Structure P
Amino acid sequence: MTLRGKTALITGGSRGIGRGIALKLAESGARVAVHYFQKEDQAKATLEKLRALGADGFVVQADVCKPDEIRRMFARVKSEFGSLDIFVNNARPEVPTFYQGPMSISLDMFDFAMDSQAKAFLVGVREAVPLMRDGGRIIAMTYAPGGRFGSWQPWVAMGAAKAALEVLCRYFAVALAPRQITVNAVSPGWTDDSVLNTLPQPVQDTIKNWQQAGWTPMRRLGLPSDLGNAVALLCSAEANWITGQVLAVDGGASLMDAHLPLEIQQIPAAQAHATSF
């Protein structure tokens, strides 16, 4: 599986999951544009890591909540690369900018979440497609549980925004299918070096322990490289028949049933090998 000769733009590519994706695409041979909003030093550090892998690219700054800045970002891509093969929509605002429950969140905070996700993706795809050759790849990073459940109350704005993002993936997948451009979403589980690390330390510890106890069947947090592997898979020529899908990359966490205690759902590992069929 190679992406040699391909070009990619990753929004929010300076750190965390975005960096993991950038490194994997570079490792596979792609040239990568690393977008950032405020962390220029981290974006440049990511670029240096790409170059150490033998790839090349550039860093580009933009506020993805502003359509004019998105257009400027793609104009830079056109100037540097000439064309674009892969667009990964990964940028996400910091948690305090949208983290309020449904009964208290301001309309400005709700709009900010929507602008940073659904609207940014809508504008971004429209700018990306004219630069794309047939067979391009568009991938949106989502968090599917946020749009499916309602229990994490302060996540309401981002949950609604990510759900809208997933809907757009399906519509764009149909619209762009005649050009063999695929559009998919990737939904991470709890991942180290991501939004998890911006939460208060006691919350981080509780989440880590909860997942390692079995709510993630593989009993570990995800890594940015795990998400990079999934994105690279969807960008490969072998994935040209996959479009309009949401791929859970979560170690099996989305398979667990919250209605049942873990001890009822799972056979303890010590007994599993002794069971005969």
Structure Q
Amino acid sequence: MKNGRGHIDRRALFSSAAAAALLAASGVSAAGAPVRGGRLRMALSGAARSDDWRQGDGLFMQVARQGLVFDTLTEVAADGTLRAELATSWRAQEGGRVWQFDLRPDVAFHDGARFRAEDVVASLAPLVAGQVEALGALSVEVRFAQPMRDLPLVLSQPEFVIRAAHDLDGAVGTGMYRVRQFDPGQRLLTERVSTHYKDGTAGWFDEVELTSIPSEQVRGQALGAYMVDAADIQDSGVVGGLPDVTLLPTRTRPSFAVLSEVAQPARISALRPLDNLRAAERWWFAQS
């Protein structure tokens, strides 16, 4: 990969196209089954005024891209296993030098355009050290000079989101949330799309709002004052003693904190913060 592979969780293994069927159950928390409604408010670090939908790799834009607006070909599920997203299946040939991905037929971009192989080619070709080409409207082949045996897992990472070929620099994605307002380095407000191929399995909030707060101390204060529902927190002392606040994935080594009214799957992967950046898709407000 030209941009590097970043950190890879080797527990999220795959071996063949059978991994596409590994749709791991997300589990249900003690709060019960997911329910629809409400606005999730997150205070995040890592934003900059120079951020746009192409550049800016802080946590704020990673969540904005992968957790809200765009999808990837594969994803790491809540329990850390690899599963299909925009792809439905994949298979390796020539010892991992050639990969073929079959794509979902029922996907639309936020502007109504249909998702096709050309979108995958336009999105991935600049990022991979190989040849990406469409084999048909819903099939893509990626060919490397050397074996790339972990490609399906690599393509689940946030830098490999799939963009619309007709708007590569914009916020036109296939994710569960469309952009309503974006102030770079400050705030993002999104709304749930009316219909989505993940309906009934994810996307429980009506709206998701990201607010940039660079100071961890201030993020903790906002959480304690119920101004936000979740924040990235690494120092447990910042929210120590606050009622109704849970540190995850563990209290001794947290990466984020949430209010008790926010319910999560029974298991959350520690691959990346905020449920592998997918909090907006996978969490919900518990019924009182």
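Bear in mind that the values in this text are calculations on the coordinates, not laboratory data. Everything quoted here is computed from the prediction, not taken from an experiment.
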The highest value of Rg/Rh (Cα atoms, Kirkwood Rh), for residues 139-202 alone among the shown structures P, Q is in P
Highest-scoring structure on relative contact order in percent (Cα under 8 Å, 6 or more apart) (candidates P, Q) is Q
If helix-only ellipticity at 222 nm (-39500 (n - 2.57) for each DSSP H run of 4 or more, over all residues; to 500) is calculated from each of P, Q, which structure is the one that comes out at -12000?
P
